[in-house]
Structure I
């Protein structure tokens, strides 16, 4: 196969030794989803001992509420110096499971980004199956997307895609020039086609890692990772134009966060709590709720107090349980974990619902060897 990042890589279900946990030494960017039938899916990227051309994305599953997890059942692993990374999972309104990742040329000399990258996806219509049938890979847009899409009130699907600054110095084809915004790529036909609509410009943005929240018909707020924490911008025309970016005031250590509207209408925020005068760090991963569209935040459930816990992603199932995945010490413990809780647990500041539990292990390697 060609070492071309613009060429689709097959979703491989014939797992090789290098894809198994015993060979894994590094991980990043986990994602989680739960089907209507109760099957859990989790993804992350691994391969090698850091970010680089050996990276590939893997997919695992659980049918017992996360008590046990399979070895990888599928992998996106391009040949040569093309890496797949920053995957995410999403179940669309039709119940179909989307597995998305970024794909870029990665030079052997340490440059890990070719300046264009690309968001790729496969879809499984039989999401409750132990061995789903995957669609052919589809390239949605330039850039990277590691957070879930948002379904807007007009039925459109908003995908948070961004082209980073050219950290790797690669040569970008003219038709793939970066847009330099925290972009909104929209599908108006339930995932059959995708169009870049517009994007916010938030000063001091850091890898974007942005998420959308709709506040009313056509009013969309975007939250963006910045070097000072979390920035924001607002669109009143379905994402075509955006206000100048400002500080959201949500703080944090310049790391991925998670914000999502729940079935109750409340907003859920997962971020790192700053205690006292401490410098923001990737510790004290905490959940909050908002009854007023993010103007104020109530409740406070600490999911994991330890250092080097990061990159939360989550979903809410039909019963109202919230599932949050994150990682711990990528180079040492090599842990991927999840928390399960409900809104009442956040409000109580402790696990009070029957099935609530924290620091549940999905996968571990013992770190770089």
Structure II
């Protein structure tokens, strides 16, 4: 295999270029495949994501080809461990096959850790710009108020389409229960367990929120495929359109209001009243009702918002513990041990009935 590498990543990531190029060459039957422009992306806090371009000559007709790929490598430990790469790949296949949700098409799954050190899968590469929560006035993503609103409406439309995917046919393994009320409690149990395994000290406001949710969590009468982390920072835009939705590792079958409330957490919008810096709550709910026929009650939204904050707290303590115990060297996870004070403040206000 005469695979060469150009413009590869530097540092510890540079070592993947040769093995990955050889692996791609075998999949494409291209012994002269050239990999260039490997970039490791840092937008996400969980999986290791790389993008690259591959050039090769077709063995059959001799024509040159160039194609972009994205590679998702399972982390050894960290924010959302343990991971299930086969379930992730299968989910991406179903989303790609059953819907027009703009998610990169999965191409190949490699479960052998001998190639890159951990299992990974390869997808089509999307190109564009990822707006993030700490840059509300992003001039690339939101050049005008009208552009922001258009993206916000499309954001809701895509969420409605995700919720319309038939999970019962190919994604039933993502359901903890087929009864909405039991499913809601199962989701709460799941995140309480993550909190218990991650915490290094007791956080009384989290414990109070868990007790409150045991009594007040308000499930709807339906179960849908929830993205689980649907918010600003997890989608890409280009030319005023949403062209890709990323980071499906928290996908599960659950309550639609859970997914809606998560998109509106103050963690993703700061003091901006617009959910994920996109739409005012009334516009968000009206668009969702228009697309689905489902009206969101304020009581359910509040309860699932408190749930989302407990979920965030559990994630933060798990990430900071992984760093504290030396299972990851990612400083962003260490910082979560400090950032959690903002989660706790929002939880305390929400439990007191304040608007957050």
Structure III
């Protein structure tokens, strides 16, 4: 395994020159956040002018455009796994485990959801046992067992997404129900977070090429912890500047965390495992996002029950949001510990 992306020639991240991987990742992630910034704003305009179906239909030409740019501009990738057999059994188990787990999260707190999550975990255990014995596994479990940086960086990513993804959802509901704002105005306020993320991501990525990415990512997670802590004090009369301050903290925290953490994951493996490492980044993001929404919906079900949020008592609604933020704060605090554990001793 390569432990230092500056000293090992295998760390080229495709066509990016060695030592600049963090900067490239930062620019890429900034583009993602810019898309997140434009999404709610443009989605609101489309919904108001052309109906809600338009937000799905617009993805058809955009998807075609992305395919054309990919074929036209994306260079052919290197292949370092020629001669290895495709792990069909492992792929089927992995897909079944993720589908059951993620779908189960989406329908919590329904008992079917709990059963699906349990089934997904059991299938996942079978998958791990199978992959450990496979000569050419779809997911090399030894990356987790023998590579501390890889394991803890992925765990930090999972916890970070789990603790932050539902923030926008909760604040959107809060601004509309507790503060009485329109969906468009609430969306405009919430744009502050991804905009700040987009500004910080390239800087953090570049910094992670000079400093241990784990240290940079841990600093970002500390800012996220601070932002979530402030949100635990939310009440019906919280001012907009206070909320904007929390969003700026969260945006800066996640922007500083994301690209260095991805850099840490990618740079902890050899070139042959880049695809697996990149896939794990996406998996941690997706599972974390669903877990975050599942937790938020479970808290609503406990405090409010199966009634429309608009009809629920305002005090119960505010209490449920605060409890959700307390849970996310505690999760992110634990995640920061895991993030610090993987930092190399100087």
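Throughout, read-outs are computed from the coordinates displayed, never taken from laboratory work. These numbers come from a predicted model, not from an experiment. Cβ atoms are built from the backbone, for glycine too; each structure is taken alone.
In table form, for the structure just shown:
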{"quantity": "Highest-scoring label, criterion being mean count of other Cβ atoms within 10 Å over residues 256-263, among I, II, III", "calculated": "III"}
{"quantity": "Identity of the structure behind -25500 (criterion: helix-only ellipticity at 222 nm (-39500 (n - 2.57) for each DSSP H run of 4 or more, over all residues; to 500), calculated), options I, II, III", "calculated": "III"}
{"quantity": "With relative contact order in percent (Cα under 8 Å, 6 or more apart) derived as 12, matching label from I, II, III", "calculated": "I"}
